[in-house]
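In the part that follows, the structures are each spelled out as structure tokens.
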Structure I
Amino acid sequence: MASKRTIALAAAGAAAAATLLSFAGQAAAQVKDLVFWGVQVEQFEYRLGDEDEKLGVWNADAFVGTDEVKLRWMGEGERDFDADAFETLENRLLVQTPVSDFFDVKAGVRLDTPQGPDRWYGALGLAGLAQQWFEVDIDLFISETGDASARLDAEYEALLTNRLILTPSMDVNAAFTDDPEIGIGSGFSSAELGLRLSYDVIDRLLSPYVGVVWERKLGETADLAREEAEDVEASFLVIGARMIF
């Protein structure tokens with residue numbers, strides 16, 4: 001009798017477990033297909049240069065999609081308040097999908113509207129977390145005129161306390177061919193190094209920061225800038241905020 005009860009209880013337990021597993025599988029499938037969206041403003045800052053140059057700078061992105069595939073917009077730019085003109089203005093529209101636990105591949109188009117002629121590019125890139133938790137973004141661009149270029153963005157968030165964060169960053173651009181119409185020469189074309197100290201006010205939703213930024217044009221791009229009597233190097237004090245919606 002006890003044996004029959006044991007068998008019955010085991011059978012009931014197995015049936016309950018199977019039912020729970022079935023519900024869990026259905027829930028996981030539903031979560032997997034959920035559509036998410038978000039907006040992040042990585043940089044929204046005012047820069048004051050060493051020659052009283054005043055710039056407004058932003059770097060933002062927005063996405064909509066599932067865990068498997070997202071449509072992503074990325075935009076960044078610099079506006080010179082003294083000249084009342086954009087120094088750079090870039091927009092990208094990309095499709096992004098994971099290729100590993102830590103990296104996503106992305107592909108799409110990029111439109112630049114700087115001083116001079118506009119440029120369209122095809123874009124292919126990889127974004128994610130490298131070893132030691134460095135955030136990296138590597139991109140390859142091919143312009144409508146057939147010119148190729150690449151970009152590496154990297155940053156690291158060092159938690160000084162639970163709310164105080166020190167973020168070093170690096171942005172390096174390289175061109176494989178000349179595009180003198182927009183002032184780009186082949187080779188490494190520009191670099192920007194930054195160091196920002198932020199304070200997390202509302203659970204990473206709002207983080208005001210202060211910092212410093214150094215930028216320089218390199219190689220043949222610097223030579224082209226000198227020919228146009230443009231500066232090739234600048235340093236800035238910055239104040240701004242990171243925001244997530």
Structure II
Amino acid sequence: MDRGTRDELLARLAEAVRSVTVAHPTRVAIDGPPAAGKTMLADELAVVLRAQGRDVIRATIDDFLFPRAQRYPRGEYSAEGCYLDAHDHKALNRMLLDPLGQGGDRRFQHAVYDHTTDTTLSPPIRTAPADAVLIFDGVFLMRPELINRWDLRIFVSTALDKTVDRAVIRQRQVSSRADVERRWRERYIPSQQLYLATARPTDHVDIIVHNDHPQQPAWETPNTLTTPSFDIEAHR
């Protein structure tokens with residue numbers, strides 16, 4: 001395991017992206033629990049890659065939710081419902097991941113849903129350059145419906161109890177502490193425990209970022225990234 005500054009981590013991740021050799025856009029998954037720091041890391045990595053001249057597509061699982069009326073059949077606080085009913089993986093594959101993958105036409109849409117207004121979206125279709133990078137953050141990205149769609153897999157790890165405190169700070173303008181804690185302890189944390197037990201995501205990722213201390217993160221490369229350069233297609 002390596003430990004360093006935030007900038008050193010970002011440089012390591014950018015190196016890993018550059019090392020991917022595919023004939024289509026590089027699809028990078030940044031997985032992990034809610035409030036682990038996935039979105040911040042994805043945004044920072046996108047800035048670094050753009051500064052290096054890469055065309056970056058930023059997208060998130062939050063823009064591939066089912067509408068609210070569809071995603072709570074088991075109840076608003078159901079952990080199983082969070083894992084099984086919340087996200088439209090078929091649309092994610094059809095609209096974004098498959099077009100950017102091997103044999104795809106690179107014509108994609110980066111979102112199908114606006115969670116702030118609870119409305120469906122149909123943004124303009126864009127065509128990605130072959131050397132573009134998709135930086136995609138979200139929960140449950142190593143589940144069976146998605147795991148084979150990624151060319152680089154990153155998992156942001158932090159203690160699940162720590163995510164509660166982070167969530168309270170993040171949502172203090174819109175929700176009370178009691179509401180946030182209930183949602184985390186009844187829905188989000190148990191859904192992550194279900195995911196970790198069934199999909200075993202850290203067994204399948206290329207880089208694990210330990211983000212308990214974001215300004216002094218640690219990281220490890222448990223699987224394919226043991227050498228400076230590798231061909232992802234050779235590992236599939």
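Derivation of every value follows stated rules applied to the coordinates shown; laboratory data play no part. Treat the numbers as computed from the prediction; the structure is a model and nothing was measured. Cβ atoms are built from the backbone, for glycine too; each structure is taken alone.
Here helix-only ellipticity at 222 nm (-39500 (n - 2.57) for each DSSP H run of 4 or more, over all residues; to 500) has been calculated and equals -8000, so which of I, II was it run on? Working through the options, I get structure II. Across the set I, II, mean count of other Cβ atoms within 10 Å over residues 91-98 reaches its highest value in structure II. Identify the structure, out of I, II, from whose coordinates distance in nm of label points 7 Å out along Cα→Cβ at positions 43 and 203 was calculated to give 3.5. This figure was derived from II. When relative contact order in percent (Cα under 8 Å, 6 or more apart) is calculated for each of I, II, the greatest value falls to II.
Say we calculate mean projected area of the Cα convex hull in nm² for every structure; which of I, II gives the highest result?
I
When distance in nm of label points 7 Å out along Cα→Cβ at positions 75 and 187 is calculated for each of structures I, II, structure I gives the greatest result.
Taking distance in nm of label points 7 Å out along Cα→Cβ at positions 67 and 155 as the criterion, the highest value among I, II goes to II.
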